[in-house]
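Values in this text are rule-based calculations from the coordinates and carry no lab data. Treat the numbers as computed from the prediction; the structure is a model and nothing was measured. Cβ atoms are built from the backbone, for glycine too; each structure is taken alone.
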Structure I
Amino acid sequence: MINLFYKFVYILLLVITTSENLMAENNIYQYSFLDIDGNILNLDDFEGRPIMLVNTASKCGFTPQYGDLQNLFEKYKDSDLVFIATPSNDFKQELNSEEEIKKYCLINYGVSFRVTEIIKLKGEDSHPLFKWLKKEFDEEPKWNFYKYLFNRNGHLIKSWSSITKPNSSKIQKTINKIL
């Protein structure tokens, strides 16, 4: 009877440890989006590559950061750093459609990095990636143009608020460390 008890405890500990390890393996690569053209953007396609994720809006005082993001993208285009913008109207400053955003970003800022469809960042209807950021890291954008940098393992290593420009030295130093 005691032997059976120890086997049960061993199996229970094994299950708990395995569950904890699986939870520890959660990373950005488990998520996907629809891109601005309606195509699936599986982040697991970028496994092993660092990702810069920025929530954006087209009618915000920080919108010129699209240009800074494009410049940063150009600077690192020969690296394997992935840039993804996630437009959102959570702060009531986004255009009405993906087509309008696409034209606006291309015409005004020459954006050539990946842009997703319009998504929710906050609340019950938020995109699963942003739910994960909130749950796992207590990270939630408080405004447009929050920046999140994930390392090659898909783990969040740093985030910056709207006031930190994408081409700031602190962002570039952090990028250089993980490349």
Structure II
Amino acid sequence: MLVREASTGDLPSLQRIARASFDPVYAFFALRGLRRSSFLLAAEDDGRLRGFLEGRLFPGAPSIGYVYFVATDPAQRRRGAARALVSECLREFERRGASRAFAAVPGHNEASMGLFTSLGFRRVPRRQLRRWYGLRGFGIEMRMVLAPHEILLARTFTDLSPASPDVPRGP
């Protein structure tokens, strides 16, 4: 599975995958987000686009990564595209100086929950953003546009001790 930066030539495939992967509301936001992402990754196998990921980086000290959307071709699921995309996204967040990455996953989406938790993400309450980042956390929460049915997940890139006030204490 090759993960690369998406190009404008990928747009028809990205649109097809988004519409096949999401309900109409999520597909609308995923497609709208293509222009707003900090980076856009594509997973390719056998010369065909299998999935994409929109990553956002919120600048500041430290910067904060957000996995905005991950979509894979429904006919190609469970073949490693989403894992490859999220793994590369996390490496990119680290390269760009992020201390944490976040993702919001619908609570009923067991496949996404399993993927993100297997990659070190843990469930955190939304108010955790404000605890970690103060007013900046509130602004980031507003830009994430978390829906009420979504669960916020976080992954920290540093090895914090359990006694650290930065370590999530659970839901």
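What to note about this one:
- Read-out relative contact order in percent (Cα under 8 Å, 6 or more apart), computed value 27, structure in I, II: I
- P(r) over Cα pairs in 10 Å bins from 0, in percent, for residues 56-111 alone derived as 23, 53, 21, 2 - corresponding label from I, II: I
- Among I, II, structure where Cα Rg over 2.2 N^0.38 Å, for residues 40-135 alone as derived comes to 1.08: I
- When Cα Rg over 2.2 N^0.38 Å is calculated for each of structures I, II, structure I gives the greatest result.
- Origin of the derived value 0.9 (distance in nm of label points 7 Å out along Cα→Cβ at positions 48 and 152; candidates I, II): I
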